[in-house]
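These notes open a run of structures that come right after.
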Structure 1
Amino acid sequence: MKSYKPTSPSRRNMTTNTYKNVLTVSEPYKPLTRGVKRSVGRNNQGRITTRHKGGGHKRLYRDVDFSYNKFEIPAKIQTIEYDPNRSSFISLVSYADGEKRYVLTPKTLRVGDSFIISDKATATPGNRLPLRLLPVGTFVYNVEVKPKGGAKIARSAGIFAQVVANADGYTNLKMPSSEIRKVSENCWACIGTVSNEEYKLVNFGKAGRSRWKGIRPTVRGTAMNPVDHPHGGGEGRQGRGLRRAKSMWGKPTGKGQKTRTPKKYSNVFIVSRRKVGKTRKGK
């Protein structure tokens, strides 16, 4: 991490990643890039479904491969690059048949290292295997939810899931959230941890840097009027006046409350719920 001399109030606490020690090129591989219009929290009708998104710097999209459908063909890492569309680093890899693709960079691999997608591969970082072949305790990322469905789980910077058990056609995975979930043993996963583990330690330092990232301001409910939020109103600074915190729409939120949909389709795959609120501190 890089910190700065306090030449201004915003510089005082600002930190950034030292990319120059990790990244090997400054420009992306053009055939695997394209322009894309960001949704910025809107649905197909243009209505805001996720608040606090919008603006930000223009981004060039990199086509990252999450299908991993080139089996039994060794791949070699050519570059390690920055991607503005995700928190982890990406790598341009060259397969033995000449094809090039972008993939998420695992933590320990460097330029010149190789990996392979095969059920005969060894359980070493970067290789991709079916979950049924992995020993208990293995760290994995880019995990499929359904066989041949593409990587969906554990794709953010510094993240990994852990194999806890294999039984009855399922593999139990401990998620980054501490939830333990069953996934089909025929799903594939990459061995290791996603790169750029220091991402979560970055301090933007000022509101403007959040705006560059496309993050719009968040207004506290207690600062609103009663008509706008259940926490609003009152003379001067007031407590929320409610036993439990609520969202703008009256749903329970934060402070260790359960917010998962009671009848969600995937409830049958949850072995142990995630730890939330005060019980998770210090763990």
Structure 2
Amino acid sequence: MPNLFFATLGQRPEAITIAYDRLCERYTFEQMIILATDRRESGIADAAAALERVCRRDYPDLPLLWRDLTFDDDLPLLDIHDASSALAYYRAVYGALAEWKQERYTLHMLISGGRKAMSVYATLAAGLVFGTSDHLWTVLSAPPVLKPGMFHIPAYLREQVQVVELPLLTARVIPGSVPAAQLDFDLVMRQRTQARDKFLTLLTDSERAIAQILAQDRYVLNQQVADTLHVSRRTVESHLLNMYTKLASFVDFGDQIQNKRQALIDFLREGL
């Protein structure tokens, strides 16, 4: 799937181009999308102008798209300063990511360069959208390396700047399936609980017994499950394969068996 590069913009736009340069060593991106609060009235106006200028000059063939983050009623969002603006930022970032995820792009999002609160909410939004193929990035370096106006790292400093992938848990609902307008923390938890309960109704009695054991002990081995239920390990493994198939309607867990087992355990433990 084609790659898209997302970045949240704060007072340090240099982090965006620095990260993009390093990631281009590994990936080819179709587009750069900047998620930003109001660029005229908020405190990022200068940063936005500088980033626009550098991108147009240094990446002339790269489409650059600005996604303005707003309240649900389209009023401009200037900053996170209370619960209402924080929820609006969270919903807006989620909506932007979900829109492109539904178009089957692989998403790469950088959360460096902005305020910590914005990075936290952007990470939470990504957790509801990203699948196993998507990536969340941050820039790490020694403090003296990154300086204002340094949009590209000189060759002799490259090894001192790292673009690090964050260990984000992939979505436990189908990526991007929650309508942004309805998104709030209580709703997400209710939906997760409802999804888990619905999944349990699809299981046989034997599968439900295995699910109960896994929910109580995430580190339990298949042989231990078999001993508890007085069945063979092969029987447990056969039941698990059936459970993974049923879980696919609720969770995006990729193709690896280990990912499927962990996704099943996490899904079963929601709300515990």
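FYI, it's all coordinate maths here, none of it is from the lab. Worth saying up front: this structure is predicted, and the values here are computed from it rather than measured. Cβ atoms are built from the backbone, for glycine too; each structure is taken alone.
For the read-out Cα Rg over 2.2 N^0.38 Å, for residues 15-62 alone, a value of 1.59 was computed from one structure; give its label from 1, 2.
Working: 1: 1.59; 2: 1.23.
Computing Cα Rg over 2.2 N^0.38 Å, for residues 15-62 alone on every structure in 1, 2 gives 1.59 only for 1.
Using helix-only ellipticity at 222 nm (-39500 (n - 2.57) for each DSSP H run of 4 or more, over all residues; to 500) as the calculated read-out, with -14500 as its value, let me know the right label among 1, 2.
2
In this comparison of 1, 2, the computed figure -0.97, -1.06 for log10 I(q)/I(0) by the Debye sum over Cα atoms at q = 0.14, 0.15 Å⁻¹ is attributed to 2. For FRET efficiency 1/(1 + (r/R0)^6) of positions 39 and 135 (r between Cβ atoms, R0 = 30 Å, to 0.05), the highest value in the series 1, 2 is held by structure 2.
Out of 1, 2, which one gives 4.5 for distance in nm of label points 7 Å out along Cα→Cβ at positions 103 and 239 as computed from the coordinates? So the calculation was done on 2.
Here FRET efficiency 1/(1 + (r/R0)^6) of positions 95 and 167 (r between Cβ atoms, R0 = 30 Å, to 0.05) is compared for structures 1, 2. The highest value is that of 2.
Comparing percent of Cα pairs over 24 Å apart, for residues 111-262 alone across 1, 2, which is largest?
The maximum falls on structure 1.
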